[in-house]
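Below you'll find the structures, each written out as structure tokens.
The numbers here are math on the coordinates, done by the rules we state, and not lab data. These numbers come from a predicted model, not from an experiment. Cβ atoms are built from the backbone, for glycine too; each structure is taken alone.
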Structure 1
Amino acid sequence: MAVVASTAEAALGTRFLIYPQAPHVPGYATPEIVWISTPPDGLQAGPADARMYVRDPVLEKEPYEFPYLPPFAGDVFPAAEAGTDGHFDGIVRESRQFIAAHAFACVRRVLDIWEGYLGDQINWHFADTYERLEIVPCLDWKNAQSGYGFLELGMDHQGDGRRYPFALNFDVIAHEVGHAILFSLFGAPEDPVGQGDFGALHESSADLISLLSFLHFDTGLDRLLRGTQGNLLTLNELNRIGELAGERQIRIAGNARKMSEVTSEIHDRSRPFTGAVFDTMLELCYRSLVERGLADERLLDVDLRAFDGTTLDRISQETSRAFQAWPFLFKSALTQARDIVGMSLANTWSRLDPLDIRLGSVAAAIVEEANQLEPAAGRLFEENFRWREVI
């Protein structure tokens, strides 16, 4: 039986290792120690707790598809177990058990973050059928999916035969958990595909859950700011959502797309909404720097939504000066902007009606929520949503 080091430490939760970005992303080959909210005495081998559990099949299984649903009843690999101190951060990284523990910790980490923004527990949308989420960490499948009572993670297949498990890709896991959180907060119509902007909102919001969750990694934040020198408009690990091997990504958050420029395909239609939220977060960060006297006020004279190379160079010069002079205060400004945006989104999602989802009305609701937290945030949200023709 695991022995917990002390009652005081147990109250902090349980330690795991998580890669803030997939380990193949340059600069992220070392995982970060994180604390999840479940205490050691609330965890079992697997890992498993009262909200979720891991099942790692020995024989290759097909992805779940109705009516084939959890629980998986076949043989599984030996479960990941805690060390003698009750924590899971001592598991050998090259082992199958580490992959299982990493997937579990990522799911719990995302859930902890967004329950923190809401100030309440998020009850799974499948709770009437399943008490816990089943996590299947390793499938020989070029995809990942969040479904009714399960999360399944495949692999990124490369042309040279190498495979990169999505179970080690925090972005991918956070996006899929995001879908589960959204279903849990505002449900789903009987026909999600034919129901207004339901699909586009889901894709955008899941991307934003992934993006904002990444900003809760201390080492990730440091690496991001050092690499960009504070200019988050450059192509980087924050706005490249779902980074894959070979310098590829699933989507770009920092985009200048307008609603008149996208198709009806839900991922494409989601881009202006995501771009508006992303730019609002950056503008909040930069305004905070200027208001604190940490950056030149000329930083606010540029339009982040439409810029050329000269403008980008100017932003880089201004943010670099501010970051080099006050790196910790720059980091503080970014995390403050992160939390204003995160709370505005979470509070909006919890009040939506799945039968009446329109990007314009959701954007207006976000503006309303942001105004209650920080009037400047509400104004920026509205400006960015209007520029992109969302409202």
Structure 2
Amino acid sequence: MVKKVAILANGGDVSGFNAVIRAIVKTAEENNVECYGFIEGYKGLLNNEYIRLDTYNTASGILHKGGSIIGSSTNSNVFHYKVEENGQVVYKDLSDKCVQNVKDNGFDCVFTLGGDGTQKSARDLSLKGINIIGVPKTIDNDVACTDITFGYNTAVSVAAEAIDRLHTTGETHHRIMVLEVMGRYAGWIALESAIAGGGDVALIPEIPYDINKAAEKIRKRVEKGKRFSIVVVAEGAAPKDGTMSVESTRDNGVGVDNTKLGGAGQRVAKELEALTGLEARNTTLGYMQRGGTPTAFDRVLSTKYGSKAMELALEGKFGVLAVLKDGKLDSVPLEDVVGDNKEIGAVSGNTKESNIRRVTMDHDLVKTARHIGICLGD
């Protein structure tokens, strides 16, 4: 019988975190279940820092708020956790401490709100005996086994609005306006926002691009009297026979992605300017995609996910991820979510074994983009 549960939010923040938290708490209260929240994701789980959550105090009035009232942590891999000993940085497996904290606190279930890395750690902790239920979060929309993640729709909406605004400047000054959006290994945001905003070119990680193809598209527009163009570039887009634009490399240990991307949009703008003779300007949308009020769609989706997750807990279905498949709420084993990425402690999506959801060439979004003349760089 589930009587006491905990929530942790992990990874990059998205709009919808709080809506999920609220739905879990409200559903828990309807079933006389106590609800708590670990502070700053897996870091809070490790440090045993948590607060009581209820809809009359701590979790009140949060449906429309961006971010997470219980914080979130990035690169907190408890299986390879960064600690300092005798003045030196070392990495340790502290997962057993997390397991003990859950048992000592009497939590019957832990809800993990996060993306592929978060759910990989969730799966690994479930193998150590913790009852876990995952909820798929990421603006990149790349969590496996579900049709859509919460936070994604808000990010697309922000990107589409940015394109609307760039249109007027581009048209006024006869420029190529490049918008760099998030999307490390999956181009969902770039593709959907380009369609929604009337983009002319969309470059995504799944299709290594030929910059000459994009330039050709722009030149043809000029020939027809369109002296401006909109180009949407995912941060992880890379040219044929080239690599992603990496700004720097971090040292956060093994099992996480230590590359910090940056510069994809600026590179494209510079090359297009040289090839077309038109002025090109890049705008990097960055964290604007993550923050602020969630769309109505994300509020509803997040609420559905949160209530479903609590329903699964009450049914005793653990070691699963709440998902949306063909418009219906369901669940899949975390084993299916991680796919072949079975190594304990390896949480990065940047491996051939990882099971992240990428854009496929037969997807309706790709077909639609091609039908309406958006150049995908191939």
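Here Rg and Dmax of the Cα atoms in Å was calculated and came to 21.6, 71; which of the structures 1, 2 was it taken from?
Answer for the origin of the read-out: 2.
When FRET efficiency 1/(1 + (r/R0)^6) of positions 97 and 281 (r between Cβ atoms, R0 = 35 Å, to 0.05) is calculated, the result is 0.45; to which of the structures 1, 2 does this value belong? Before the final figure, lay out the partial values.
On the way: 1: 0.45; 2: 0.10.
So the calculation was done on 1.
Out of 1, 2, which structure matches 15.2 when mean count of other Cβ atoms within 10 Å over residues 49-56 is calculated?
On the way: 1: 20.1; 2: 15.2.
Checking each candidate, the match is 2.
If FRET efficiency 1/(1 + (r/R0)^6) of positions 25 and 89 (r between Cβ atoms, R0 = 30 Å, to 0.05) comes out at 0.20 when worked out from the coordinates, which of 1, 2 was used? Numbers along the way, then the final one.
Working: 1: 0.90; 2: 0.20.
Label of the source structure: 2.
Once relative contact order in percent (Cα under 8 Å, 6 or more apart) is calculated for every structure in 1, 2, which label goes with the largest value?
Working: 1: 14; 2: 22.
Of structures 1, 2, the maximum of relative contact order in percent (Cα under 8 Å, 6 or more apart) occurs in 2.
If distance in nm of label points 7 Å out along Cα→Cβ at positions 345 and 361 is computed to be 3.9, which of 1, 2 is the source?
2
A value of -11000 was computed for helix-only ellipticity at 222 nm (-39500 (n - 2.57) for each DSSP H run of 4 or more, over all residues; to 500); which of 1, 2 is the source structure? Walk me through the numbers before you get to the answer.
Values: 1: -14000; 2: -11000.
Label of the source structure: 2.
Figure out for me which of the structures 1, 2 the number 19.1 belongs to, where mean count of other Cβ atoms within 10 Å over residues 129-136 was derived from the coordinates.
1
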